[in-house]
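These are the structures in question, set out in turn.
Every number here is computed from the coordinates shown, using simple stated rules; none is lab data. Computed from a predicted model, the values in this text were never measured in an experiment. Cβ atoms are built from the backbone, for glycine too; each structure is taken alone.
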Structure 1
Amino acid sequence: MTLATEAGLAVELTDLTRVYGSVRALDGLTLHLAPGELVVLLGPSGCGKTTALRILAGLDQATSGSVEVGGKDLTRVPANKRDMGMVFQAYSLFPHLTVRDNVAFGLKLRGRDGAARRKRADDMLELVGLGIHADRYAHQLSGGQQQRVALARALAIEPSVLLLDEPLSALDAKVRVQLRDEIRRVQIEVGTTTLFVTHDQEEALAVADRVGVMNAGRLEQLAPPAELYSSPATQFVGEFVGLSNRIPVEGSTGTTRVIDVDVPVLAGSATGTGFALVRPESVSFTPAEGAGGGQATIAAIAFLGPVSRATATLDDGTLVVAQLDSAEAATLRVGGRVSVGIDPVPVLVVGA
């Protein structure tokens, strides 16, 4: 099957606020999505990410601010006039319709003739790998297959923007990984500008062109996944995304000393006494020779397949976690003394 690539449109959310009584669900959110880009909004429950998606969809109205798609102001345009494709956590398939008819439903509402609807639906089902299931009903499919149908239905109408609201959270872990990779493949192939909302960090980092981390209605940082992970702009981002050790340091403007290693300091770091946020993969443990050697004692070792996480207690009581190859972790033992190494990669220092 060949599929004509559909050009994505730019999306501009400008200074959006949404107030519910005394609660500011959005507090001045400004976000730009380039044509064809997939941006993920990531954050804890109540941070405003779903509110932003609902305002873009037209399912909620901003208290102030504006929404533009493709240069057109949609701020007051109703949801059914916005040309958005949506996929929710709940699949919301019609149980009395076949898979093909579910996918074609939006096309029927738009007045497309039967032959055109069938061809477009079949093309979309092939795209998501469900062509052979076109004549089945929802109850005959697994959860992951039903969510693929929901994705095909959203794409069938050739939306200007695709909106995904926690689309994988109801699925088991293995299916979730498979389907997130499928969503990314399909999005790249079709080229639709996409806003994806999730609280799952791994999911966000795996699929996004850029990830926006939200907290209390504000966008804390928006960056490509690797940059977000390696160079967090704020304490919230550094502690929310991935695992970080909090190691006491004396802060400085250029470098700081982390367990006897001089380490560069990221912009936005605290300048006084505080804690360096050090990723576990930047920490190494080496068995110490002789009684009383080293700087720490191994407290626990967790085997995670090809990698393991070892936790050690520094002599001042600080816990430090290292992510190691499992073969390397096998040289350690609980209760054994170790020397602690720190890779001199930039760290964020936060206040005590």
Structure 2
Amino acid sequence: MKALCIYAGEGARRHIQRHGLQPQDIRVVPAAAGGPKGLILQPLDQHLFGQWLPQGQHEVHLIGASIGAWRMATALMDKPREAFDLFAQGYIGQQYEPEPGRKLPSAKVVSEGFAQSLEDFFGAHIPSLLTHPRYRLHVLTSRGRQVLRRAGKFQTGMGMAGLALGNAVSRKAVGLFLERTVFSSPGAQLPLPLTDQPTRYVTLCADNFKPAIQASCSIPFWLDPVLDIPGAVPGAHWDGGLVDYHLHWNYAAMDSGLVLYPHFQKQVIPGWLDKTLKWRHKATPALSNMVLLAPNPAWVKTLPNGKLPDRSDFTGLDAATRIRVWTQAVSQSQQLAQEWQQWLHNGCPIDQVTPI
């Protein structure tokens, strides 16, 4: 059974039909939020950043929210293939013991443990990550506004309820509660305009690198928000996926280049709260220059428990079982990378590319 599906927008399909696909064609690599689902992309990430994209000599923008931010920061490491192995091992092996009298660990415990994981993984490498010769990193967070400006169980509950109700009426309502913040490599500028939501831009530095990535992964109620990140507007910064779940941006506004999107599904959903709003799952002309790589839904059913790893496994499986099935899923996902490499080797046949 085929594991990999290759999708492309209209403009990207025309490009592939005429020229194939080369590393130098790629200008942007987005990386979605989605928690453990992102683990399935590890072998693809290893090939893309450890072998294929290094063949080019041009600037590439890596944009990530939540686990996507962690993945894209990993791509900047000196030895990306080995770094992605360590990333997967660390993510799969994470365990947080609940405090006495609790069934689940508190957000405080998880936040403290995650902060230590980021320090262990990135700490000594941050100076070189900020000065990578070709890759420009953009980490997304969602800064709370109004009642979400500060942490607190009551404030968070009220704010998230208002956000959900407003978003169901109009995605523009997200901006009443959250402000997108883009933390970018020094001197880097996104190659496309962001006008859909209130947005601020901050330069990544040694002081805010880890706080920005932690904030981008700070799922409400699972982790605490990160407060007062250096260089950013004071306040609480939450998971970047709240505003930009799958980064459905206007890539067609770029003046050149293609978008290569390793993703865990075909749909590019705008915000986290749009998951149940099926009418917001459709492709748009904004994705015309996108090539999207995603697992075949039929192949996903061959994975342990017939699905991608997801957050429900933290509570639905004991730690040993979760680690075993996630490890097996990552092992099986080697097929995704193998089929991608075979498609490139065969000259990028257009008949194997499906419209987004």
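When mean count of other Cβ atoms within 10 Å over residues 58-65 is computed across structures 1, 2, the figure 16.4 traces back to 1. Across the set 1, 2, mean count of other Cβ atoms within 10 Å over residues 194-201 reaches its highest value in structure 1.
Computed over structures 1, 2, relative contact order in percent (Cα under 8 Å, 6 or more apart) reaches its largest value in 2. Matching task: 16.7 is the computed value of mean projected area of the Cα convex hull in nm². Pick the structure from 1, 2. Considering all the candidates, the number was obtained from 2. Have a look at 1, 2 and say which one yields 17.2 for mean count of other Cβ atoms within 10 Å over residues 258-265, as calculated. Structure of origin is 1. Where does the value -10000 come from, among 1, 2, when helix-only ellipticity at 222 nm (-39500 (n - 2.57) for each DSSP H run of 4 or more, over all residues; to 500) is the thing being computed? This value belongs to structure 2. 0.90 is what came out when FRET efficiency 1/(1 + (r/R0)^6) of positions 50 and 314 (r between Cβ atoms, R0 = 41 Å, to 0.05) was calculated for one structure; which of 1, 2 is it? Computed on structure 2.
Tell me which of 1, 2 gives 0.90 when you compute FRET efficiency 1/(1 + (r/R0)^6) of positions 26 and 122 (r between Cβ atoms, R0 = 35 Å, to 0.05). Working through the options, I get structure 2.
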